[in-house]
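Below, each structure is written out as structure tokens.
Throughout, read-outs are computed from the coordinates displayed, never taken from laboratory work. Keep in mind it's a predicted model, so treat the numbers as computed, not measured. Cβ atoms are built from the backbone, for glycine too; each structure is taken alone.
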Structure P
Amino acid sequence: MKNTFGQSLTVTLFGESHGEAVGAVIDGLAPGIPVDEKEIEKQLARRRPSSALDTPRTENDGFSVLSGVLQGRTTGTPLCIVIKNENTKSGDYTYGAARPSHADYAARCKYHGFEDYRGGGHFSGRITAALVAAGGILLPALERKGIIIGTHISQCGNAKDRDFDNVMSDIITLKNADFPVLDEEAKQRIADEIMNAKNNLDSVGGATQTAVYGLPAGMGEPFFDSVEGVLSHALFGIGAVKGVEFGLGFGFAGANGSQVNDAIRIDRGRVFTETNNNGGINGGITNGMPVVFRCAVKPTPSIAQKQKTVDFIKNENTEITVAGRHDPAIIRRICPVIDSVTAMVICDLLAQRYGTDYLAGEEPLCSSV
């Protein structure tokens, strides 16, 4: 199983939903980057269930940094973060009847029945806690270089939020928001959609919009390591993400070039585009405008309604009502996960472009004679 992402800076995930712990190993981090455990706690709190709109399974997310940090700074060696699982109810899960739209059957086919099936095992959204913990280190490191990342709920069911407008200001607004929307009135509309699904023993999907502000132009590669390609590769590692589009995305399909081409201008030596339909990327390479993309997020597949399935132990058709504690919508809690995955990709791209010490910004202590 491929659990490592990145080329210069890599992140490896480990653990299962109902195992002892989940965690991440970050390798390739420059030495000397500040690590503030309060920042890690802050990011984990953004992901944690906090209301009736979320799952009843609430974890304390107590974590330990086992290696790679000394006296509040990265050492440059692999950094390991472990997050304990404390609130599990493994008795809610039985093996055999595959939960529709889960990885149960696919996992059995790949791992021959040896997979940890409890709560989805390694396929569970619980694993994203480790990504968010890594984000607690990577996001502040990027901010110190003037690069900020923000994600909001673009849509949930039929309820919508406005798009990014003043990107820098909007990202700052999201950093201080208790609910990730740009239009305060959208919060209640989205909450109503989620509660309606919950009351009907159902779930509801949605979409997010993410912006990265402050990226230099010239990052990325043409063709197979384009910025869109690398970001999409990482984003699809989040199980609930089923679609990614950049800038206008599928909106290009019904448009003319004269309508959607981004006019290029220069002012006091700064090159910019009047619109940002291409989402800050041309030819797979950043152009200096904010990188903007959306993710389609599927409804949580665990619902309390009766569904048709197969018992792959008995080899027969059956029906299932999914037990356990689940989110009626994952859309709010996925926003910090997307922020963290985006930070992971951007840090890797920066290290490839400018060198592994870029995030620390340190001058060499030693020189050749």
Structure Q
Amino acid sequence: MDNKLMLMIPGPTPVPEQVLLALAKHPIGHRSGEFSKIMAEVTQNLKWLHQTQNDVLIVTASGTGAMEAGIINFLSPGDRILVGCNGKFGDRWAEIGEAYGLNVEKVTAEWGQPLDPEQFREKLEADTQKQIKAVIITHSETSTGVLNDLETVNRHVKAHGEALIIVDAVTSLGAVNLPVDAWGLDVVASGSQKAYMIPPGLGFVAVSPKAWEAYKTAKLPRYYLDLGKYRKDAAKNTTPFTPPVNLIVALQAALQMMQAEGLESIFNRHQRLTSATRAAIKALNLPLFAADNAASPAITSVAPQQVEAEQVRAIMKKHFDIVLAGGQDHLKGKIFRIGHLGFVSDRDILTAIASLEAALRELGYEGSTPGAGVAAATRVFAQ
């Protein structure tokens, strides 16, 4: 049947009907008073979502573009930075740092394992000359389904006193509690196609006063992603360059939905979906790739042993029109990933798990009792 596609990946995520309808409106002028009013509302609601009184700037870019902006606006060539690398996206930020001539030092963990905050503490405490200018952390590493301990790492950065904390919150912002001001986070980047529940195309960067001080002396090249331009124009409820007007109108609708649900309810929903999905996978006797104490609220990674991950994905797509994510880089073909980020409900999880059970049966998997996964998820939802 056409038009029944169900995205269960970490992005793009499902888009609510009222957001799609907002997206379908006729474009308006991006220099008009009408658009400025929308920008004013959107900016205020972005600050609410980020739990900050600081700037939250909108750039026309993916989450990677937002992160690149977050790196290049506050650093200079040769600056020493620590980058947490325990998945594809941590590795990406190290690559961006190297591309811009930064002195990149990696803090690593095996893919599927969380970063060890103690390694950051040791390196930061040893830096008595305060040469480390920034620490870059991927909060939710969706390539593996791991949530890193940002709060503890950030405490060690604060104790250092000099370094900025730059956070990839692309799949954690809007899914898990991330109090930007309370934690004193300096740069926080995210993307529209994740928990924001709108299509790809917008990146968001929250910037602290400390980061703006670093901006004054930062010397990396920038033009389109010069956040100073965006800050100046945001104060007038406008943008330095032509924005995707309809995406911002859709963002207005999505943020209104999020406000109606409330931050605590949003976070609780994502935790409930994560718990139900993981309980179902355990009941099906399939190995989880990340431990319970480091589980991402965006996605659950599964490392099947008796069936092939890509065959599972293929059957889910062909027979049920449900799209699961595959493994990346050296994990390709070894894991599949079930997304539960953004506009996802209990019903979506039950549908996905029931379909997964049918797919496993078709592949000859007999490692669990039929219905065990759905029953386990149902018990979580009944609590």
Structure R
Amino acid sequence: MSELSVEHASKSFGQTEVLRDVSLTVADGEFCVIVGPSGCGKSTLLRAVAGLEELDQGSISIGGKKVDGLPPAKRGIAMVFQSYALYPHLSLRENMAFALKLANKPKPEIDAAVDRAAAILGIETLLERKPAALSGGQRQRVAIGRAIVRQPEVFLFDEPLSNLDAALRVRMRFEFAALHRQLKTTTIYVTHDQVEAMTLADRIVVMRAGKIEQVGTPADLYERPDNLFVAGFIGSPQMNFLTGEIVGGADDRPSVRLDDGALIALPDKAKTLPASGKVTLGIRPEHLAASSDAGGLSRTAQFIERLGGSANIHLVDAAGEGELVWQQREPVPIAEGETIALTPEPAHIHLFNEAGTALLS
């Protein structure tokens, strides 16, 4: 079993708290992705697990064994960095075999481990080349192969795709997913790219300012965010947010009167909410619908971002403010400069109180 457990981890650099009482359990064989804005502590947490940073407080266990104080080589982990960190004067075979040679493994065992990893990654024909002769994607495969040959209990990836171009990142996401299905090794993957998180993760950990905001499956975080921050961070394009207050409605079901006067009906589950109070209404771009309702959101198309099969329509109110993004399939039903009324689909409305906590579960 290779369950990884972090308990009450805290870390400061000078006066700056980078990790603040972080606790996290990653199940055996799970692919866990940690996301968050720059400076949120995600890479520091990964480096602490690897043994590259020492915690001020807290503990780390791998497979039920505490690894605090153990050097990286004794923790049963293998880490892949965004910079590849290959030795330029060594062949790919020598790069992948380096750690096993340091561990004084027999040459037949080293060769077998390197050949197995190369076959998994499809780089068998490249093993005698030097890193300078490879593309970025091939170098990243070698870096991953160097981790595979060690047969670790836990893989750690620190933004491994950030140096690749967009098309290659898409391809490598597929390869990461396929690799995990094959090896079934417990994996922690850090990224700032929430699209990577949504496509790769069994569970996502969202961090902000050194703390965990929410942990859940990609569907959980997308459909049921716990707070305003997670709702805005997960999803591309970002969720739309509109401020207003709860008012009484027909059939004892409250509505939200927005600051611009528009009245938005809430779903049936909103019947349990208080009859008044300031709130923020959230609605994802794909959950806005064109409406003839006079009480809808009147917006003018300012810019249409055409993406091939779909388009993101950026709209503003009469004052040139209150921007909304409406996601539509091509061809779009509106031209730049035209005005349209939009209504949030009630079943997909999110509501947050003044503290930013979700009100509709």
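Quick notes on this structure:
- Answer label among P, Q, R for the case where Rg and Dmax of the Cα atoms in Å, calculated from the coordinates, equals 24.6, 78: R
- When mean count of other Cβ atoms within 10 Å over residues 131-138 is computed across structures P, Q, R, the figure 14.8 traces back to R.
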